[in-house]
Structure I
Amino acid sequence: MREFWESLKNKTWFKIISNRFVLSSLLFVLWMGFLDVNSWLIHHELDQELDDLKTSIEYYQSEIEKDEARLEQLNSNPENLEKFAREQYYLCAPGEEIFLIETSEETE
């Protein structure tokens, strides 16, 4: 066992790794990479969450643009507004009756 230890001490890679500055640098990298509050893993998770939020912002911006275009279309023409109110909210003019016909779809 003593011979093994002596032969290991004489190798150059073991001398480099066993240097106290290399060991402390390696310990620092491990600490900052995995164990610290501001570790690389946590930053990676936060970056992924940030990317998800950015894509949801883009989605909602496009939905807002679609809704604004639809609102402009409804406000520009009273006939479109009346059609929308009748289809979506089942509104009717005085003296009219609304009949709702429900269809059942059977899936097998």
Structure II
Amino acid sequence: MRFLTGDNRYRKLISVAVCVMVLFALLMAYFFVATELHHDCCGEDCPICATIDICVNTIKQLGNAVGAIVFVLFVSAVTHNLHKLYVYHVIPHTLVSRKVRLNP
């Protein structure tokens, strides 16, 4: 596979690892909030409540990032499909582009 050679392979590997870590952090925040939601609160300086606030803020921030990523992927897919439509259906095919041999 030509596109997975050299430095490009390591970039893809690192990007997949970062995506897995972000997903893991998001899931752990969800699980922590779900399990500790009805804990025995010790008052105003409760460390569990502070951690729940941090987890909720993390979920909100990552949720906004996921929405932006989905929007970017949608726009790139639409432009890619429009480009394919233009190249394959709007541009006329010629004998040269189809590599037709014209020898008698």
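Derivation of every value follows stated rules applied to the coordinates shown; laboratory data play no part. Every value quoted in this text rests on a predicted model; they were computed, and no experiment measured them. Cβ atoms are built from the backbone, for glycine too; each structure is taken alone.
Please state which of the structures I, II yields 0.00 when FRET efficiency 1/(1 + (r/R0)^6) of positions 25 and 65 (r between Cβ atoms, R0 = 25 Å, to 0.05) is computed from it.
Here the read-out was taken from I.
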Quiz item: If helix-only ellipticity at 222 nm (-39500 (n - 2.57) for each DSSP H run of 4 or more, over all residues; to 500) comes out at -24500 when worked out from the coordinates, which of I, II was used?
Solution: II
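As an exercise: relative contact order in percent (Cα under 8 Å, 6 or more apart), calculated from one structure in I, II, equals 21. Which structure is it? Numbers along the way, then the final one.
Values: I: 6; II: 21.
Among I, II, the structure yielding 21 for relative contact order in percent (Cα under 8 Å, 6 or more apart) is II.
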Quiz item: Who wins on Kirkwood radius over Cα pairs in Å among I, II, i.e. which is largest?
Solution: I
